[in-house]
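Listed next: structures, encoded as C-alpha cells.
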Structure 1
Amino acid sequence: MKAAVVTAFGAPLEIVERDIPEPKAGQVLVRLETCGLCHTDIHAAQGDWPAKPTLPVVPGHEGIGIVEKLGDGVTDRTVGERVAIPWLGRACGRCRYCIDGRETLCEAQQNSGYSIDGAFAEYAVASSTYVVAVPDGISSLDAAPLSCAGLTTYKALKVAHVMPSERVGIFGVGGLGHLAVQYARIMGGTVVAIDIEQAKLDLAAELGAEQLVNAAEVDPVAAIQAQGGLDVAVVLAASPRVFEQAFASLRRGGRLVCVSLPADDTMNISIFDTVIKGISVIGSIVGTRQDLAEVFALHAACRTRVVAETRDLAQVNDAITEVLSGRITARLVFQFEPAVVTAADPVGALLR
C-alpha cells in the first residue's frame with residue numbers, strides 16, 4: 001500500500017510502499033476512501049509542538065473508509081461498515097475523564113497521525129472502539145472534514161454555551177472556520193467572521209455570517225467594538241496576536257475560546273480586564289465520539305455544508321504548501337477512491 005510518511009521534521013513527506021497492516025486484538029483494518037488535511041498534520045510534520053511525534057509516523061486523523069478485517073475479539077464493528085478514524089485514536093476508558101464524558105482529556109490517550117500511525121495511507125488499523133460509524137446519507141468526501149474540522153468547532157461552540165442572539169466571532173474562516181460559522185448559527189448566534197482573505201469572508205457571508213471584518217484592511221477590534229463587541233470569540237487562526245485581538249473584542253461577561261495551537265504559544269492578555277469584565281478563557285480540544293456522532297447527524301439532516309477540494313496523496317507536499325499559503329478557502333481532502341455521493345448528501349455533487 002502507499003502511505004505518506006514523516007521521516008524527519010521539516011522535511012517533505014515521503015510516499016512509500018508498505019505492507020498492509022494486520023489488525024491486532026481490538027482493532028479493525030480500514031481501507032481508506034478519503035482523508036482530510038488538517039493544520040495539525042502540518043504541525044506534526046514540522047515538529048512544531050513541545051510533545052513531538054516519534055518518527056517515522058503516518059499523519060492523518062480525518063480518515064474515512066471501509067472496515068475490511070476484524071482483529072481478535074472485535075464484536076462492535078462489521079466488515080463492510082464505513083467508519084471515521086478521528087484524532088482520538090484511543091483512550092484508557094477508565095480514568096475520571098473517560099468516565100465522565102471528557103475522554104479527550106485522558107492522559108493515556110493515543111492520537112491518530114501523531115502518537116500512532118494515521119490515515120494518510122491506503123489502509124490503516126484503528127481501535128474498533130474509537131472509530132465512529134458514518135451515516136449512509138453523508139459522502140466520504142464530506143465526512144472527512146467533519147471528523148476533525150467539524151468536530152473541533154462544534155465542540156468549541158458547545159463549551160462556549162452560545163445562547164440565542166449572542167454575538168459570536170469566528171477568528172479565522174477556512175477549513176474549520178466555515179463550519180464554525182454554521183454551528184454558531186445553528187445554536188442561535190449572530191455571527192461575526194474575521195479573516196485577512198476576502199474570499200474566505202465571502203464564503204462566511206454565503207454561509208450566514210452577518211458581519212464581515214477584513215483584518216488586513218481595518219483594525220478588527222475597533223470594527224467589532226463599534227458594533228457592540230462579542231459575547232463569544234472562537235480563535236481558529238494560528239497566531240498569538242489573533243488571540244489577543246479576540247480577547248479585546250469581547251463584551252463584559254464574554255468568553256474567549258482557544259482552539260488553534262500556534263508554534264509560538266504565548267499570548268498576552270490583561271488580568272485586570274479579565275477580572276473586572278468577568279471574562280472567561282476556555283480551552284477546547286477536539287471532541288468526543290458522541291460529539292462526532294452529533295456532527296454527522298446534523299450534516300445528514302442537511303443542516304451543514306462542507307466546502308472541500310480533493311487532492312491525490314502523491315500531492316501531499318504541494319497540498320501542505322497550499323494550506324500554509326492561505327490560498328485554500330476551506331478544506332483539502334485526499335481521495336483514494338471516488339467519493340460516495342448519496343441522494344441524502346446535503347452537498348454532494350453540487351459543490352464539486
Structure 2
Amino acid sequence: MDENSNRRELVIAGLLLLLVITIGVLGYIQIDNFSFIDSLYMTVITISTVGYGEVKELTDGGKLFTSGLILASLVILGYFISIITQNLVHSQLSFFYAINNKKNRAKKMENHVIVVGYGRNGKQVVNELLTLGLKIIVIDQNHELIINNMGRSARFIEGDATNDEVLVKAGINTARSLISTLPNDADNLYVVLTARSLKHDLKIISRASNDSSEKKLRMAGVDNVVMPERVGGAHMATLIAQPDIVEFLDHLSIHSDTPTQLVEIMCDELPFELINKPIREIGIRRKSGANIIGFKTATGDFIINPSPETKLMPNSKLFVLGTKEQISHMREIMSDTGSQS
C-alpha cells in the first residue's frame with residue numbers, strides 16, 4: 001500500500017468518526033433537548049464506551065438512539081483505530097527501511113547482478129543467484145514488497161528501472177549484469193534501452209513473451225532473451241518423448257551442494273603456461289576424473305565434446321562436468337601443471 005492510499009484511508013476514517021460525533025450531538029439535542037455540552041459529553045462517553053452514567057434521564061427515544069449510536073460507533077471507531085495503528089506500524093517499518101537502505105548504500109556494491117522485477121520469475125532468479133553466492137540488487141516498484149523483504153541477503157530498491165537515477169542508485173556502473181523479469185515486454189524493452197545507454201558493456205538478459213518482442217529486445221542490445229512459455233513447453237514435450245533425458249539433465253547442476261556439477265572455466269584464469277596448449281597435454285580426465293564436455297572459442301563458437309587436440313586459447317572457455325571433488329582436483333592439476341612448465 002502506497003503513501004497516498006494510507007493518507008486517503010486515514011482521512012476517510014477521520015471523517016466517518018466526525019460524522020458519528022455530529023450525529024450524536026444533534027440527536028441528543030433533538031430527542032431529549034440536551035444542551036450542546038451535555039450532548040457532546042453523552043456522545044463521547046457513548047462512543048468510547050467508558051460506562052459513565054447519563055447526565056439526565058433518557059426517554060425511550062433517547063435510549064434507542066443511544067443503542068444505535070453505540071453499534072455504529074463500534075464499527076467506525078474500530079476502523080479508525082485500525083487505520084491509525086496500521087499507519088504507525090507502516091511509518092516505523094519505513095523508518096527502519098530507510099536506515100537500512102542508507103547503510104546498504106554506504107557499502108559500495110561491485111560485480112553484482114541487478115534483477116528488475118520480483119514476481120514469480122524474478123523471485124526464482126534471485127533464489128538461484130543467491131544459492132550461487134552472487135551479490136544481488138532487486139529493483140521493484142511495490143513498496144510493501146520492499147518492506148517485507150528487508151533483511152534478506154539481496155538488497156531491495158524501490159523505484160522504476162526505466163529511470164536513470166534508479167539504475168545508478170542500484171550501482172549499474174559497477175554491476176556485472178542485469179536481468180529484467182517484468183511481465184510486460186514493453187517495460188522490459190525500456191529497461192534494456194535505459195541500462196544499455198548507461199553501460200555499453202553490461203551483460204543484459206531479459207524475459208520475453210513472443211517472437212516479435214524477442215527481436216526488438218535483441219535490437220535494443222539485450223545479450224540473451226528467455227521465453228518462459230517456450231522453455232516450459234519444450235520441457236514438457238521432452239518429458240513425454242524422452243523422459244530419461246530430462247531426469248538425467250536434472251541431475252546436472254551448477255549448485256555447489258549437488259553431487260554432480262557443470263562449471264565453466266575461463267582460459268584466461270589458467271596459468272599462462274597452459275595457454276596455446278592442447279587439452280590432451282593436461283590429461284584432465286585421466287588424472288582427475290572430470291570431463292571437458294564443451295569449449296567456447298574466442299569468437300563465440302561452441303564446440304561440443306572437443307577433441308584432445310583443441311588448444312586453450314585466450315578469451316576461450318571450458319565447460320567441465322564432474323563431482324565437486326573431481327573439479328577441485330582438476331583445478332589443482334591445472335595449477336600444478338602451470339607451475340611446472
Distance in nm of label points 7 Å out along Cα→Cβ at positions 115 and 235 - highest-scoring structure of 1, 2: 1
Origin of the value -17500, where helix-only ellipticity at 222 nm (-39500 (n - 2.57) for each DSSP H run of 4 or more, over all residues; to 500) was derived from one of 1, 2: 2
With volume of the Cα convex hull per residue in Å³, for residues 267-330 alone derived as 194, matching label from 1, 2: 1
Among 1, 2, which structure scores highest (criterion: mean projected area of the Cα convex hull in nm²): 2
Per relative contact order in percent (Cα under 8 Å, 6 or more apart), the highest-valued of structures 1, 2: 1
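Where a number appears in this text, it was derived from the coordinates with a stated rule and is not lab data. Everything numeric in this text was worked out from a predicted model, so none of it was measured. Cβ atoms are built from the backbone, for glycine too; each structure is taken alone.
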